[in-house]
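Dropping the structures in below, format is structure tokens.
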Structure 1
Amino acid sequence: MDNINYEYKIIGNGNTILVIDVGIGNSFYDWYPLIEEIKDYFTVIIYHRQGYGNSSLPKSSRTTRNIAYELNTMLKEIGIKEKYILMGHSFGGLCVQQYVKMYPDEIKAVVLLDSTSYNLEQLESLDTPTINSQTSIDKMVSLVNELSLKSREEIISQNTDMTSKYEKYVTSEELQDVIEFFGSPNLYKTVSDEFSNWIHDGEGIKSIPVFPDVPLRVIVRDEILSVTNWMKYKIPEEEAVKHENKWRELQEELVLLSNQGKLIIASNSDHLIYIDRPDVVIDCLKSLI
């Protein structure tokens with residue numbers, strides 16, 4: 001792990017430490033509005049995985065096992081000794097599942113935010129051809145590989161509308177960091193590697209039997225809203241319903257990882273719950289202090 005740099009931020013001065021693992025291809029800048037609401041209650045540690053932002057380029061395959069090891073190394077390097085709440089969104093939630101099984105004694109509580117399931121191959125194998133043609137792992141790998149072959153200038157130009165939304169809550173200096181973050185071909189190479197390991201990751205997580213007996217909160221999206229949103233992208237309603245029913249089933253399965261597991265439904269929210277319903281996330285976190 002020598003010569004590895006981690007881009008991270010420590011925000012807030014609360015007595016409880018909260019560590020956040022972001023979703024695939026996402027930046028910690030996406031979390032600023034939520035962190036602003038909780039910084040008096042928590043000391044928040046948020047970081048960029050290797051290959052993201054200004055963190056070092058990966059020297060190992062982007063498996064959840066390697067990612068968990070790297071996060072644990074970073075937390076030790078910055079001197080975290082007390083137990084902490086670990087929260088992960090989407091793929092970040094899959095990384096969290098790996099992490100807490102590898103380091104169960106370091107965890108105070110776990111929050112999985114519309115997390116990828118360790119049984120995600122069940123989604124891949126659904127009879128939903130239209131959805132699969134747009135969002136299968138192979139399709140996502142292909143899309144990000146295409147991006148990784150573009151120049152930084154091409155990607156930045158393509159992302160102008162997307163990055164402009166950050167002007168509301170980051171400084172002008174940070175906005176340039178956001179532009180560079182999403183404009184880096186290396187980001188998309190890393191994301192491709194992360195996607196490529198998903199099924200293998202799930203099998204690896206299942207192979208570790210121990211999950212700490214700590215409070216576990218699984219916050220899930222509103223499946224009715226998600227069906228509606230799928231249909232906006234010309235997905236047949238039957239496929240959308242089938243996909244969302246399986247997604248919810250897999251979320252309910254995650255609750256069973258801990259004897260202290262609880263399901264929380266974020267009504268009127270799609271996948272980005274920390275943006276659509278930050279109040280649900282905040283209430284959940286405060287209850288774990």
Structure 2
Amino acid sequence: MDLELVRTFLAVADQGQFQEAAVELSVTQQAVSKRVAALEAELGVRLFARTARGAQLTIDGQAFLPHARAVLDAVQRAVESVRPGRRALRVDVLRRHLASAAMLQDFHREHPEVELDVVTLPNAEAATAAVHASTIDAAFCNQRVPLSRLPENVLGVRVFDEPIELLTGPGHELASMRSVTLAELVGHRIWIPGMVTGSEWAAYYEELAASFGLSIDAEGPNFGVEYLLEAVSRSVSLATFVGERTRLVWTARQDLRRISLHGPTPVYPHSLIWRADNLHPGLVALREHLARRRPVARDTWLPSWAR
């Protein structure tokens with residue numbers, strides 16, 4: 001059905017005059033008459049009775065009126081859902097407790113007017129494919145796939161280098177330290193269960209361990225963050241790594257300790273990727289917000305694929 005015909009029908013119904021409807025639609029009265037006649041021919045009924053007082057809805061016109069309004073309302077909602085600035089900005093953060101989610105929360109606090117749709121795709125490859133397919137607007141990921149080798153029309157920029165910290169329980173040998181060097185971690189068991197072979201996190205920690213002679217153990221069942229925190233809190237020998245901006249909550253009984261690392265400080269690189277032809281104003285605001293962040297300006301270690 002031609003939506004202009006429906007729109008013209010509603011204008012006549014609201015104004016009660018063909019001439020007034022023509023003024024509203026910025027067309028001639030003849031054009032309005034032709035459109036109404038075409039709609040009546042398509043429906044096979046008379047919608048208006050022409051009288052000296054103007055155009056009055058027939059019984060069929062009255063029956064058609066609410067549905068005609070619903071059709072145009074649905075069209076308007078469809079248009080608004082994709083109009084730049086009206087549609088929510090869809091961003092992938094990988095996990096909601098990690099640094100990427102914290103960075104997006106910072107952006108939301110600064111720009112509450114930008115509606116966000118936060119998604120969590122399984123890995124950087126899935127996020128890159130989703131950006132390329134335009135099913136999401138942007139994604140936080142690492143630089144294991146160099147930004148220069150992203151798919152056509154997908155752009156990226158490094159936005160944040162997140163320091164990695166050591167997490168221990170209160171009985172651990174290093175629990176009283178405010179900071180430790182990577183050399184001091186040699187011989188200690190760093191437990192990171194659930195690292196998937198080939199994932200960006202596994203590649204990062206494998207290279208970190210090889211570079212500094214660390215013992216990173218990925219064995220054992222992965223029952224989630226709560227189980228990991230409980231196991232570390234009870235142990236005098238287990239420790240794990242967490243990002244500085246990773247949000248963790250534990251009980252007073254667990255009494256976990258976050259200890260900074262240096263000599264050098266291992267940092268995890270976060271990048272933002274998006275399609276070059278994406279004109280969503282919220283994406284522009286997000287990129288400008290993240291551009292004000294700078295890589296950590298101190299002695300740091302990055303994996304080879306991010307240097």
Structure 3
Amino acid sequence: MAGTTIARDPVRDRARRRARDRSTRAGYAFLSPWLLGFFGLTAGPMIASLYLSFTDYNLFTAPTFIGFENYQRLLTDTNFAQAAKVTALYVVFGTPVKLAAALAVAMLLHNSRRGQGFYRSAYYLPSLIGGSVSIAIVWKAMFIDDGIVAQIGQVFGGSPAADGGWVGDPGRTLPMLILLTVWQFGAPMVIFLAGLKQVPTEMYEAAEVDGAGPVRRFWNITIPLLSPVLFFNLLLETIHAFQIFNSAFIISNGSGGPAQSTLFYTLYLYFRGFRDFQMGYASAMAWVLVIVVGLISLLLFRSSKSWVHYSGDDK
């Protein structure tokens with residue numbers, strides 16, 4: 001009957017609340033390992049480092065608050081400027097070349113052929129072991145004055161390598177490290193392969209019937225339809241490039257040389273924090289890096305509106 005109200009059952013309501021509370025507690029119990037890791041290993045240290053960036057702290061005595069002095073020192077630190085320059089060159093040149101190599105190999109492996117699984121695994125393998133210390137040691141041995149690279153160059157008429165080979169030449173150490181990161185193109189290659197699988201073959205067939213050549217099909221079909229995957233890889237690889245440390249540390253023998261040609265940002269941050277024990281200054285450097293990477297990521301997201309095309313976008 002209209003206008004009648006159904007009496008609430010207090011016992012049933014309490015049972016529902018208890019069941020909801022049990023579900024909530026169970027959810028937090030399952031989330032507790034992640035929450036402990038996040039607050040204990042991520043959020044907590046970040047907040048602590050933000051505070052330390054405004055202090056004079058040497059790891060052995062209590063930190064002393066000094067305001068913005070650490071950030072002001074960055075503006076006059078020539079080593080900081082050199083580290084930022086080396087890192088910027090590495091990101092600007094290394095990331096596009098790596099993505100170009102990954103896309104080229106992905107397109108070669110896209111079509112089904114015998115041994116395709118083997119080749120995919122072989123090309124992906126460097127990404128699994130590329131960040132290890134052993135690979136950096138082997139890479140360094142290849143480019144020293146009596147390494148295989150110098151020997152191959154002499155076979156083809158090149159001049160004998162200078163003392164130290166590429167490792168001892170300030171003009172060649174950065175290209176050598178860029179070659180190392182390009183060699184580790186396996187991870188973006190796999191992502192490009194997954195993206196290429198989503199491109200309809202009918203579009204290529206229709207374009208071929210209309211007389212479009214391979215280059216035109218690549219620029220007018222592959223790149224637009226692959227742009228979300230390209231954006232994803234570009235964002236990840238750019239962030240990853242800013243974090244280079246192991247290979248630079250090993251190849252330079254922990255010095256950033258020769259002539260500071262391998263003094264990357266993270267390497268200089270390590271020197272300041274754990275060699276010079278200027279942890280407050282190193283914390284300021286860390287937060288500057290966080291801000292720069294965040295701004296670049298924001299810029300990439302803003303620019304993506306003009307060149308990234310999703311399947312649901314209105315044409």
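With distance in nm of label points 7 Å out along Cα→Cβ at positions 83 and 179 as the yardstick, tell me which of 1, 2, 3 scores highest. All intermediate terms of the calculation are to be shown ahead of the outcome.
Numbers: 1: 4.6; 2: 5.3; 3: 2.7.
Structure 2 gives the largest value of distance in nm of label points 7 Å out along Cα→Cβ at positions 83 and 179 among 1, 2, 3.
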statement: Working back from -20000 (helix-only ellipticity at 222 nm (-39500 (n - 2.57) for each DSSP H run of 4 or more, over all residues; to 500), computed), options 1, 2, 3, answer is structure 3
Answer label among 1, 2, 3 for the case where mean projected area of the Cα convex hull in nm², calculated from the coordinates, equals 30.8: 3
field: Identity of the structure behind 15.6, 43 (criterion: Rg and Dmax of the Cα atoms in Å, for residues 187-258 alone, calculated), options 1, 2, 3
entry: 1
- prompt: Out of 1, 2, 3, which structure matches 41, 19, 13 when semi-axes √(5λ) of the Cα gyration tensor in Å, for residues 67-210 alone is calculated?
  reply: 2
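Bear in mind that the values in this text are calculations on the coordinates, not laboratory data. The structure displayed is predicted, hence computed values, not measured ones. Cβ atoms are built from the backbone, for glycine too; each structure is taken alone.
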